[in-house]
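S.K.: Some structures to go through are shown next.
Computed from the coordinates by the stated procedures, all read-outs in this text should not be read as laboratory data. Keep in mind the model is a prediction, meaning the values are calculated, not measured. Cβ atoms are built from the backbone, for glycine too; each structure is taken alone.
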Structure I
Amino acid sequence: MRWRIDLEYDGAGFVGWQVQPNGPSIQGALEDAVERLFGERVRVSGSGRTDAGVHAEQQVASFVVETIRSEKAVRDGLNFFLPRQIAVIGAVRVREDFDPRRSVKTKCYRYTWMDRPTRSPLHGSRVWHVRGRLDEAAMHQAVQAVVGTRDFTSLRAAGCQALHATRTISAAEVQRVDDQVMLKIRGHGFLRHMVRILAGTLLDVGQGRIPAEQLEPILEARDRFQAGMTAPAQGLTLESVEYE
């Protein structure tokens, strides 16, 4: 039986989605929980990798087991064995050909800055705290340059294993809610650190170091050194994953 599970997790304290030898991973915790629940050691596949420290409000994963259980038993059983930072929010049986990565229609990521004068003990692990008010209108104007299909080499991290840098972004916006400024970006797929490099570049816009119109030439240059810094991981959240 092939299962689809929808997950929510706090990425702090994990080395990211993928199993790695240098620390605990989301994938590893799920595979351990599946083995304890079903008595079978299987590979859990995800819709994509998230970096160390990145959070998810909806990550999607899939695995195949022989044992038959109800959807409620799978959801609640996995949650019993998972660490408190990870929760299965839904479990459903799916067709054998369901692939959590290749079947994706769009993903939506959110990056959040907090621009109040003092740090936040409650939100500090979910935002990039910066001092001085950001110009969210200029940031929103700038980010429109990424919408469409284009080469995103300027926003591509070293070590990215993608075969090419062309990606399609269907929507991007920056908006403010009180003292938090949020970038939301939706697309079929993303390069390694692409959203975090975009967030670092937008910070330069929001703080007035570069004009909003400069993001277009930065993308046209196809040169990582033209873009801004890679933003800290804790401000990034995988907000949703949509399928056909």
Structure II
Amino acid sequence: MQATQFEFRFRLWIGLAIYFLGFWAPWVRYTAGAFAMPSTWLELSGELSRLMPLATATVVITLAAILLAAVGTFLRVWGAAYLGGSIVQSRSMQAQEVVAAGPFRYLRNPLYLGSFLFLLAIAVLMPLSGAVFAIVAMGLHLVRLILREESFLTVQQGEAYLAYKNLAPCLFPSFIPRVAAVATHPHWGNALLTESFQLTMTACFAALAWRYDAQILIQALLVCFGVSLVVRAFAVKPA
């Protein structure tokens, strides 16, 4: 069930492939008679309109997507500030010390949870079957990565990590910190650069979603991803 070393090393590109397949949805696109693929945004709004006016339902789905993107981005930035951008981008697993500060006092994997919440927001732009595929595939991918990392950390850090693991939940945050505070200086500037894709896309989502045009947001997604690759390549050196 654990991810392989290859999966960990190329986790960014595997995630990108999942996004791509979710948007492309070839199993629907090339099905006879499949001329249109309405977005999950439209599908969910239509289902919710059984309980309320369509305009209200659309606003509710839009607000939910923006909130998910914002919370996911916040978790990633917060986690990266304490973990370090170079470690977040590293192609190999790091085990210098147990990081038990910031969001890591409430859960063990804030960055992976942030990634999943952000995907839930972006999935509303995909066709429905593509969104289902992306959510399931990304969920499995992240769980495999978590199992791989935690197995590695247990071997490398031993009792120190096991003690932390017994206190902090894996993915569902505690409402109160489960680990005592330690004096750790967060690097917010570095974190903002590292998570530039999520930050810029969340801003675009909040600004452009009210046009209710999925194609504009998909174009914004591509631009934000391209810009983030440039920023990450020059601003944060992966280990």
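S.K.: To test your reading of the models, identify which of I, II gives 21.6 for mean count of other Cβ atoms within 10 Å over residues 56-63 when calculated.
M.R.: Traced to structure I.
S.K.: Taking mean projected area of the Cα convex hull in nm², for residues 80-223 alone as the criterion, which structure among I, II has the greatest value?
M.R.: Answer by largest value of mean projected area of the Cα convex hull in nm², for residues 80-223 alone: I.
S.K.: Further, regarding this structure: From which structure (I, II) was helix-only ellipticity at 222 nm (-39500 (n - 2.57) for each DSSP H run of 4 or more, over all residues; to 500) calculated, if the value obtained is -21500?
M.R.: II
S.K.: Hey, relative contact order in percent (Cα under 8 Å, 6 or more apart) derived from one of I, II reads 24; which structure?
M.R.: The structure behind it is I.
S.K.: Assuming 17.0 is mean count of other Cβ atoms within 10 Å over residues 72-79 as calculated from a single structure, say which of I, II it is.
M.R.: I
S.K.: So if we calculate FRET efficiency 1/(1 + (r/R0)^6) of positions 48 and 96 (r between Cβ atoms, R0 = 41 Å, to 0.05) for every structure here (I, II), which label has the highest result?
M.R.: I
S.K.: Which one of I, II has distance in nm of label points 7 Å out along Cα→Cβ at positions 112 and 176, as calculated from the coordinates, equal to 2.7?
M.R.: Computing distance in nm of label points 7 Å out along Cα→Cβ at positions 112 and 176 on every structure in I, II gives 2.7 only for II.
S.K.: Comparing mean count of other Cβ atoms within 10 Å over residues 152-159 across I, II, which structure shows the greatest value?
M.R.: Top value of mean count of other Cβ atoms within 10 Å over residues 152-159 goes to structure I.
S.K.: Have a look at I, II and say which one yields 34, 20, 15 for semi-axes √(5λ) of the Cα gyration tensor in Å, as calculated.
M.R.: I
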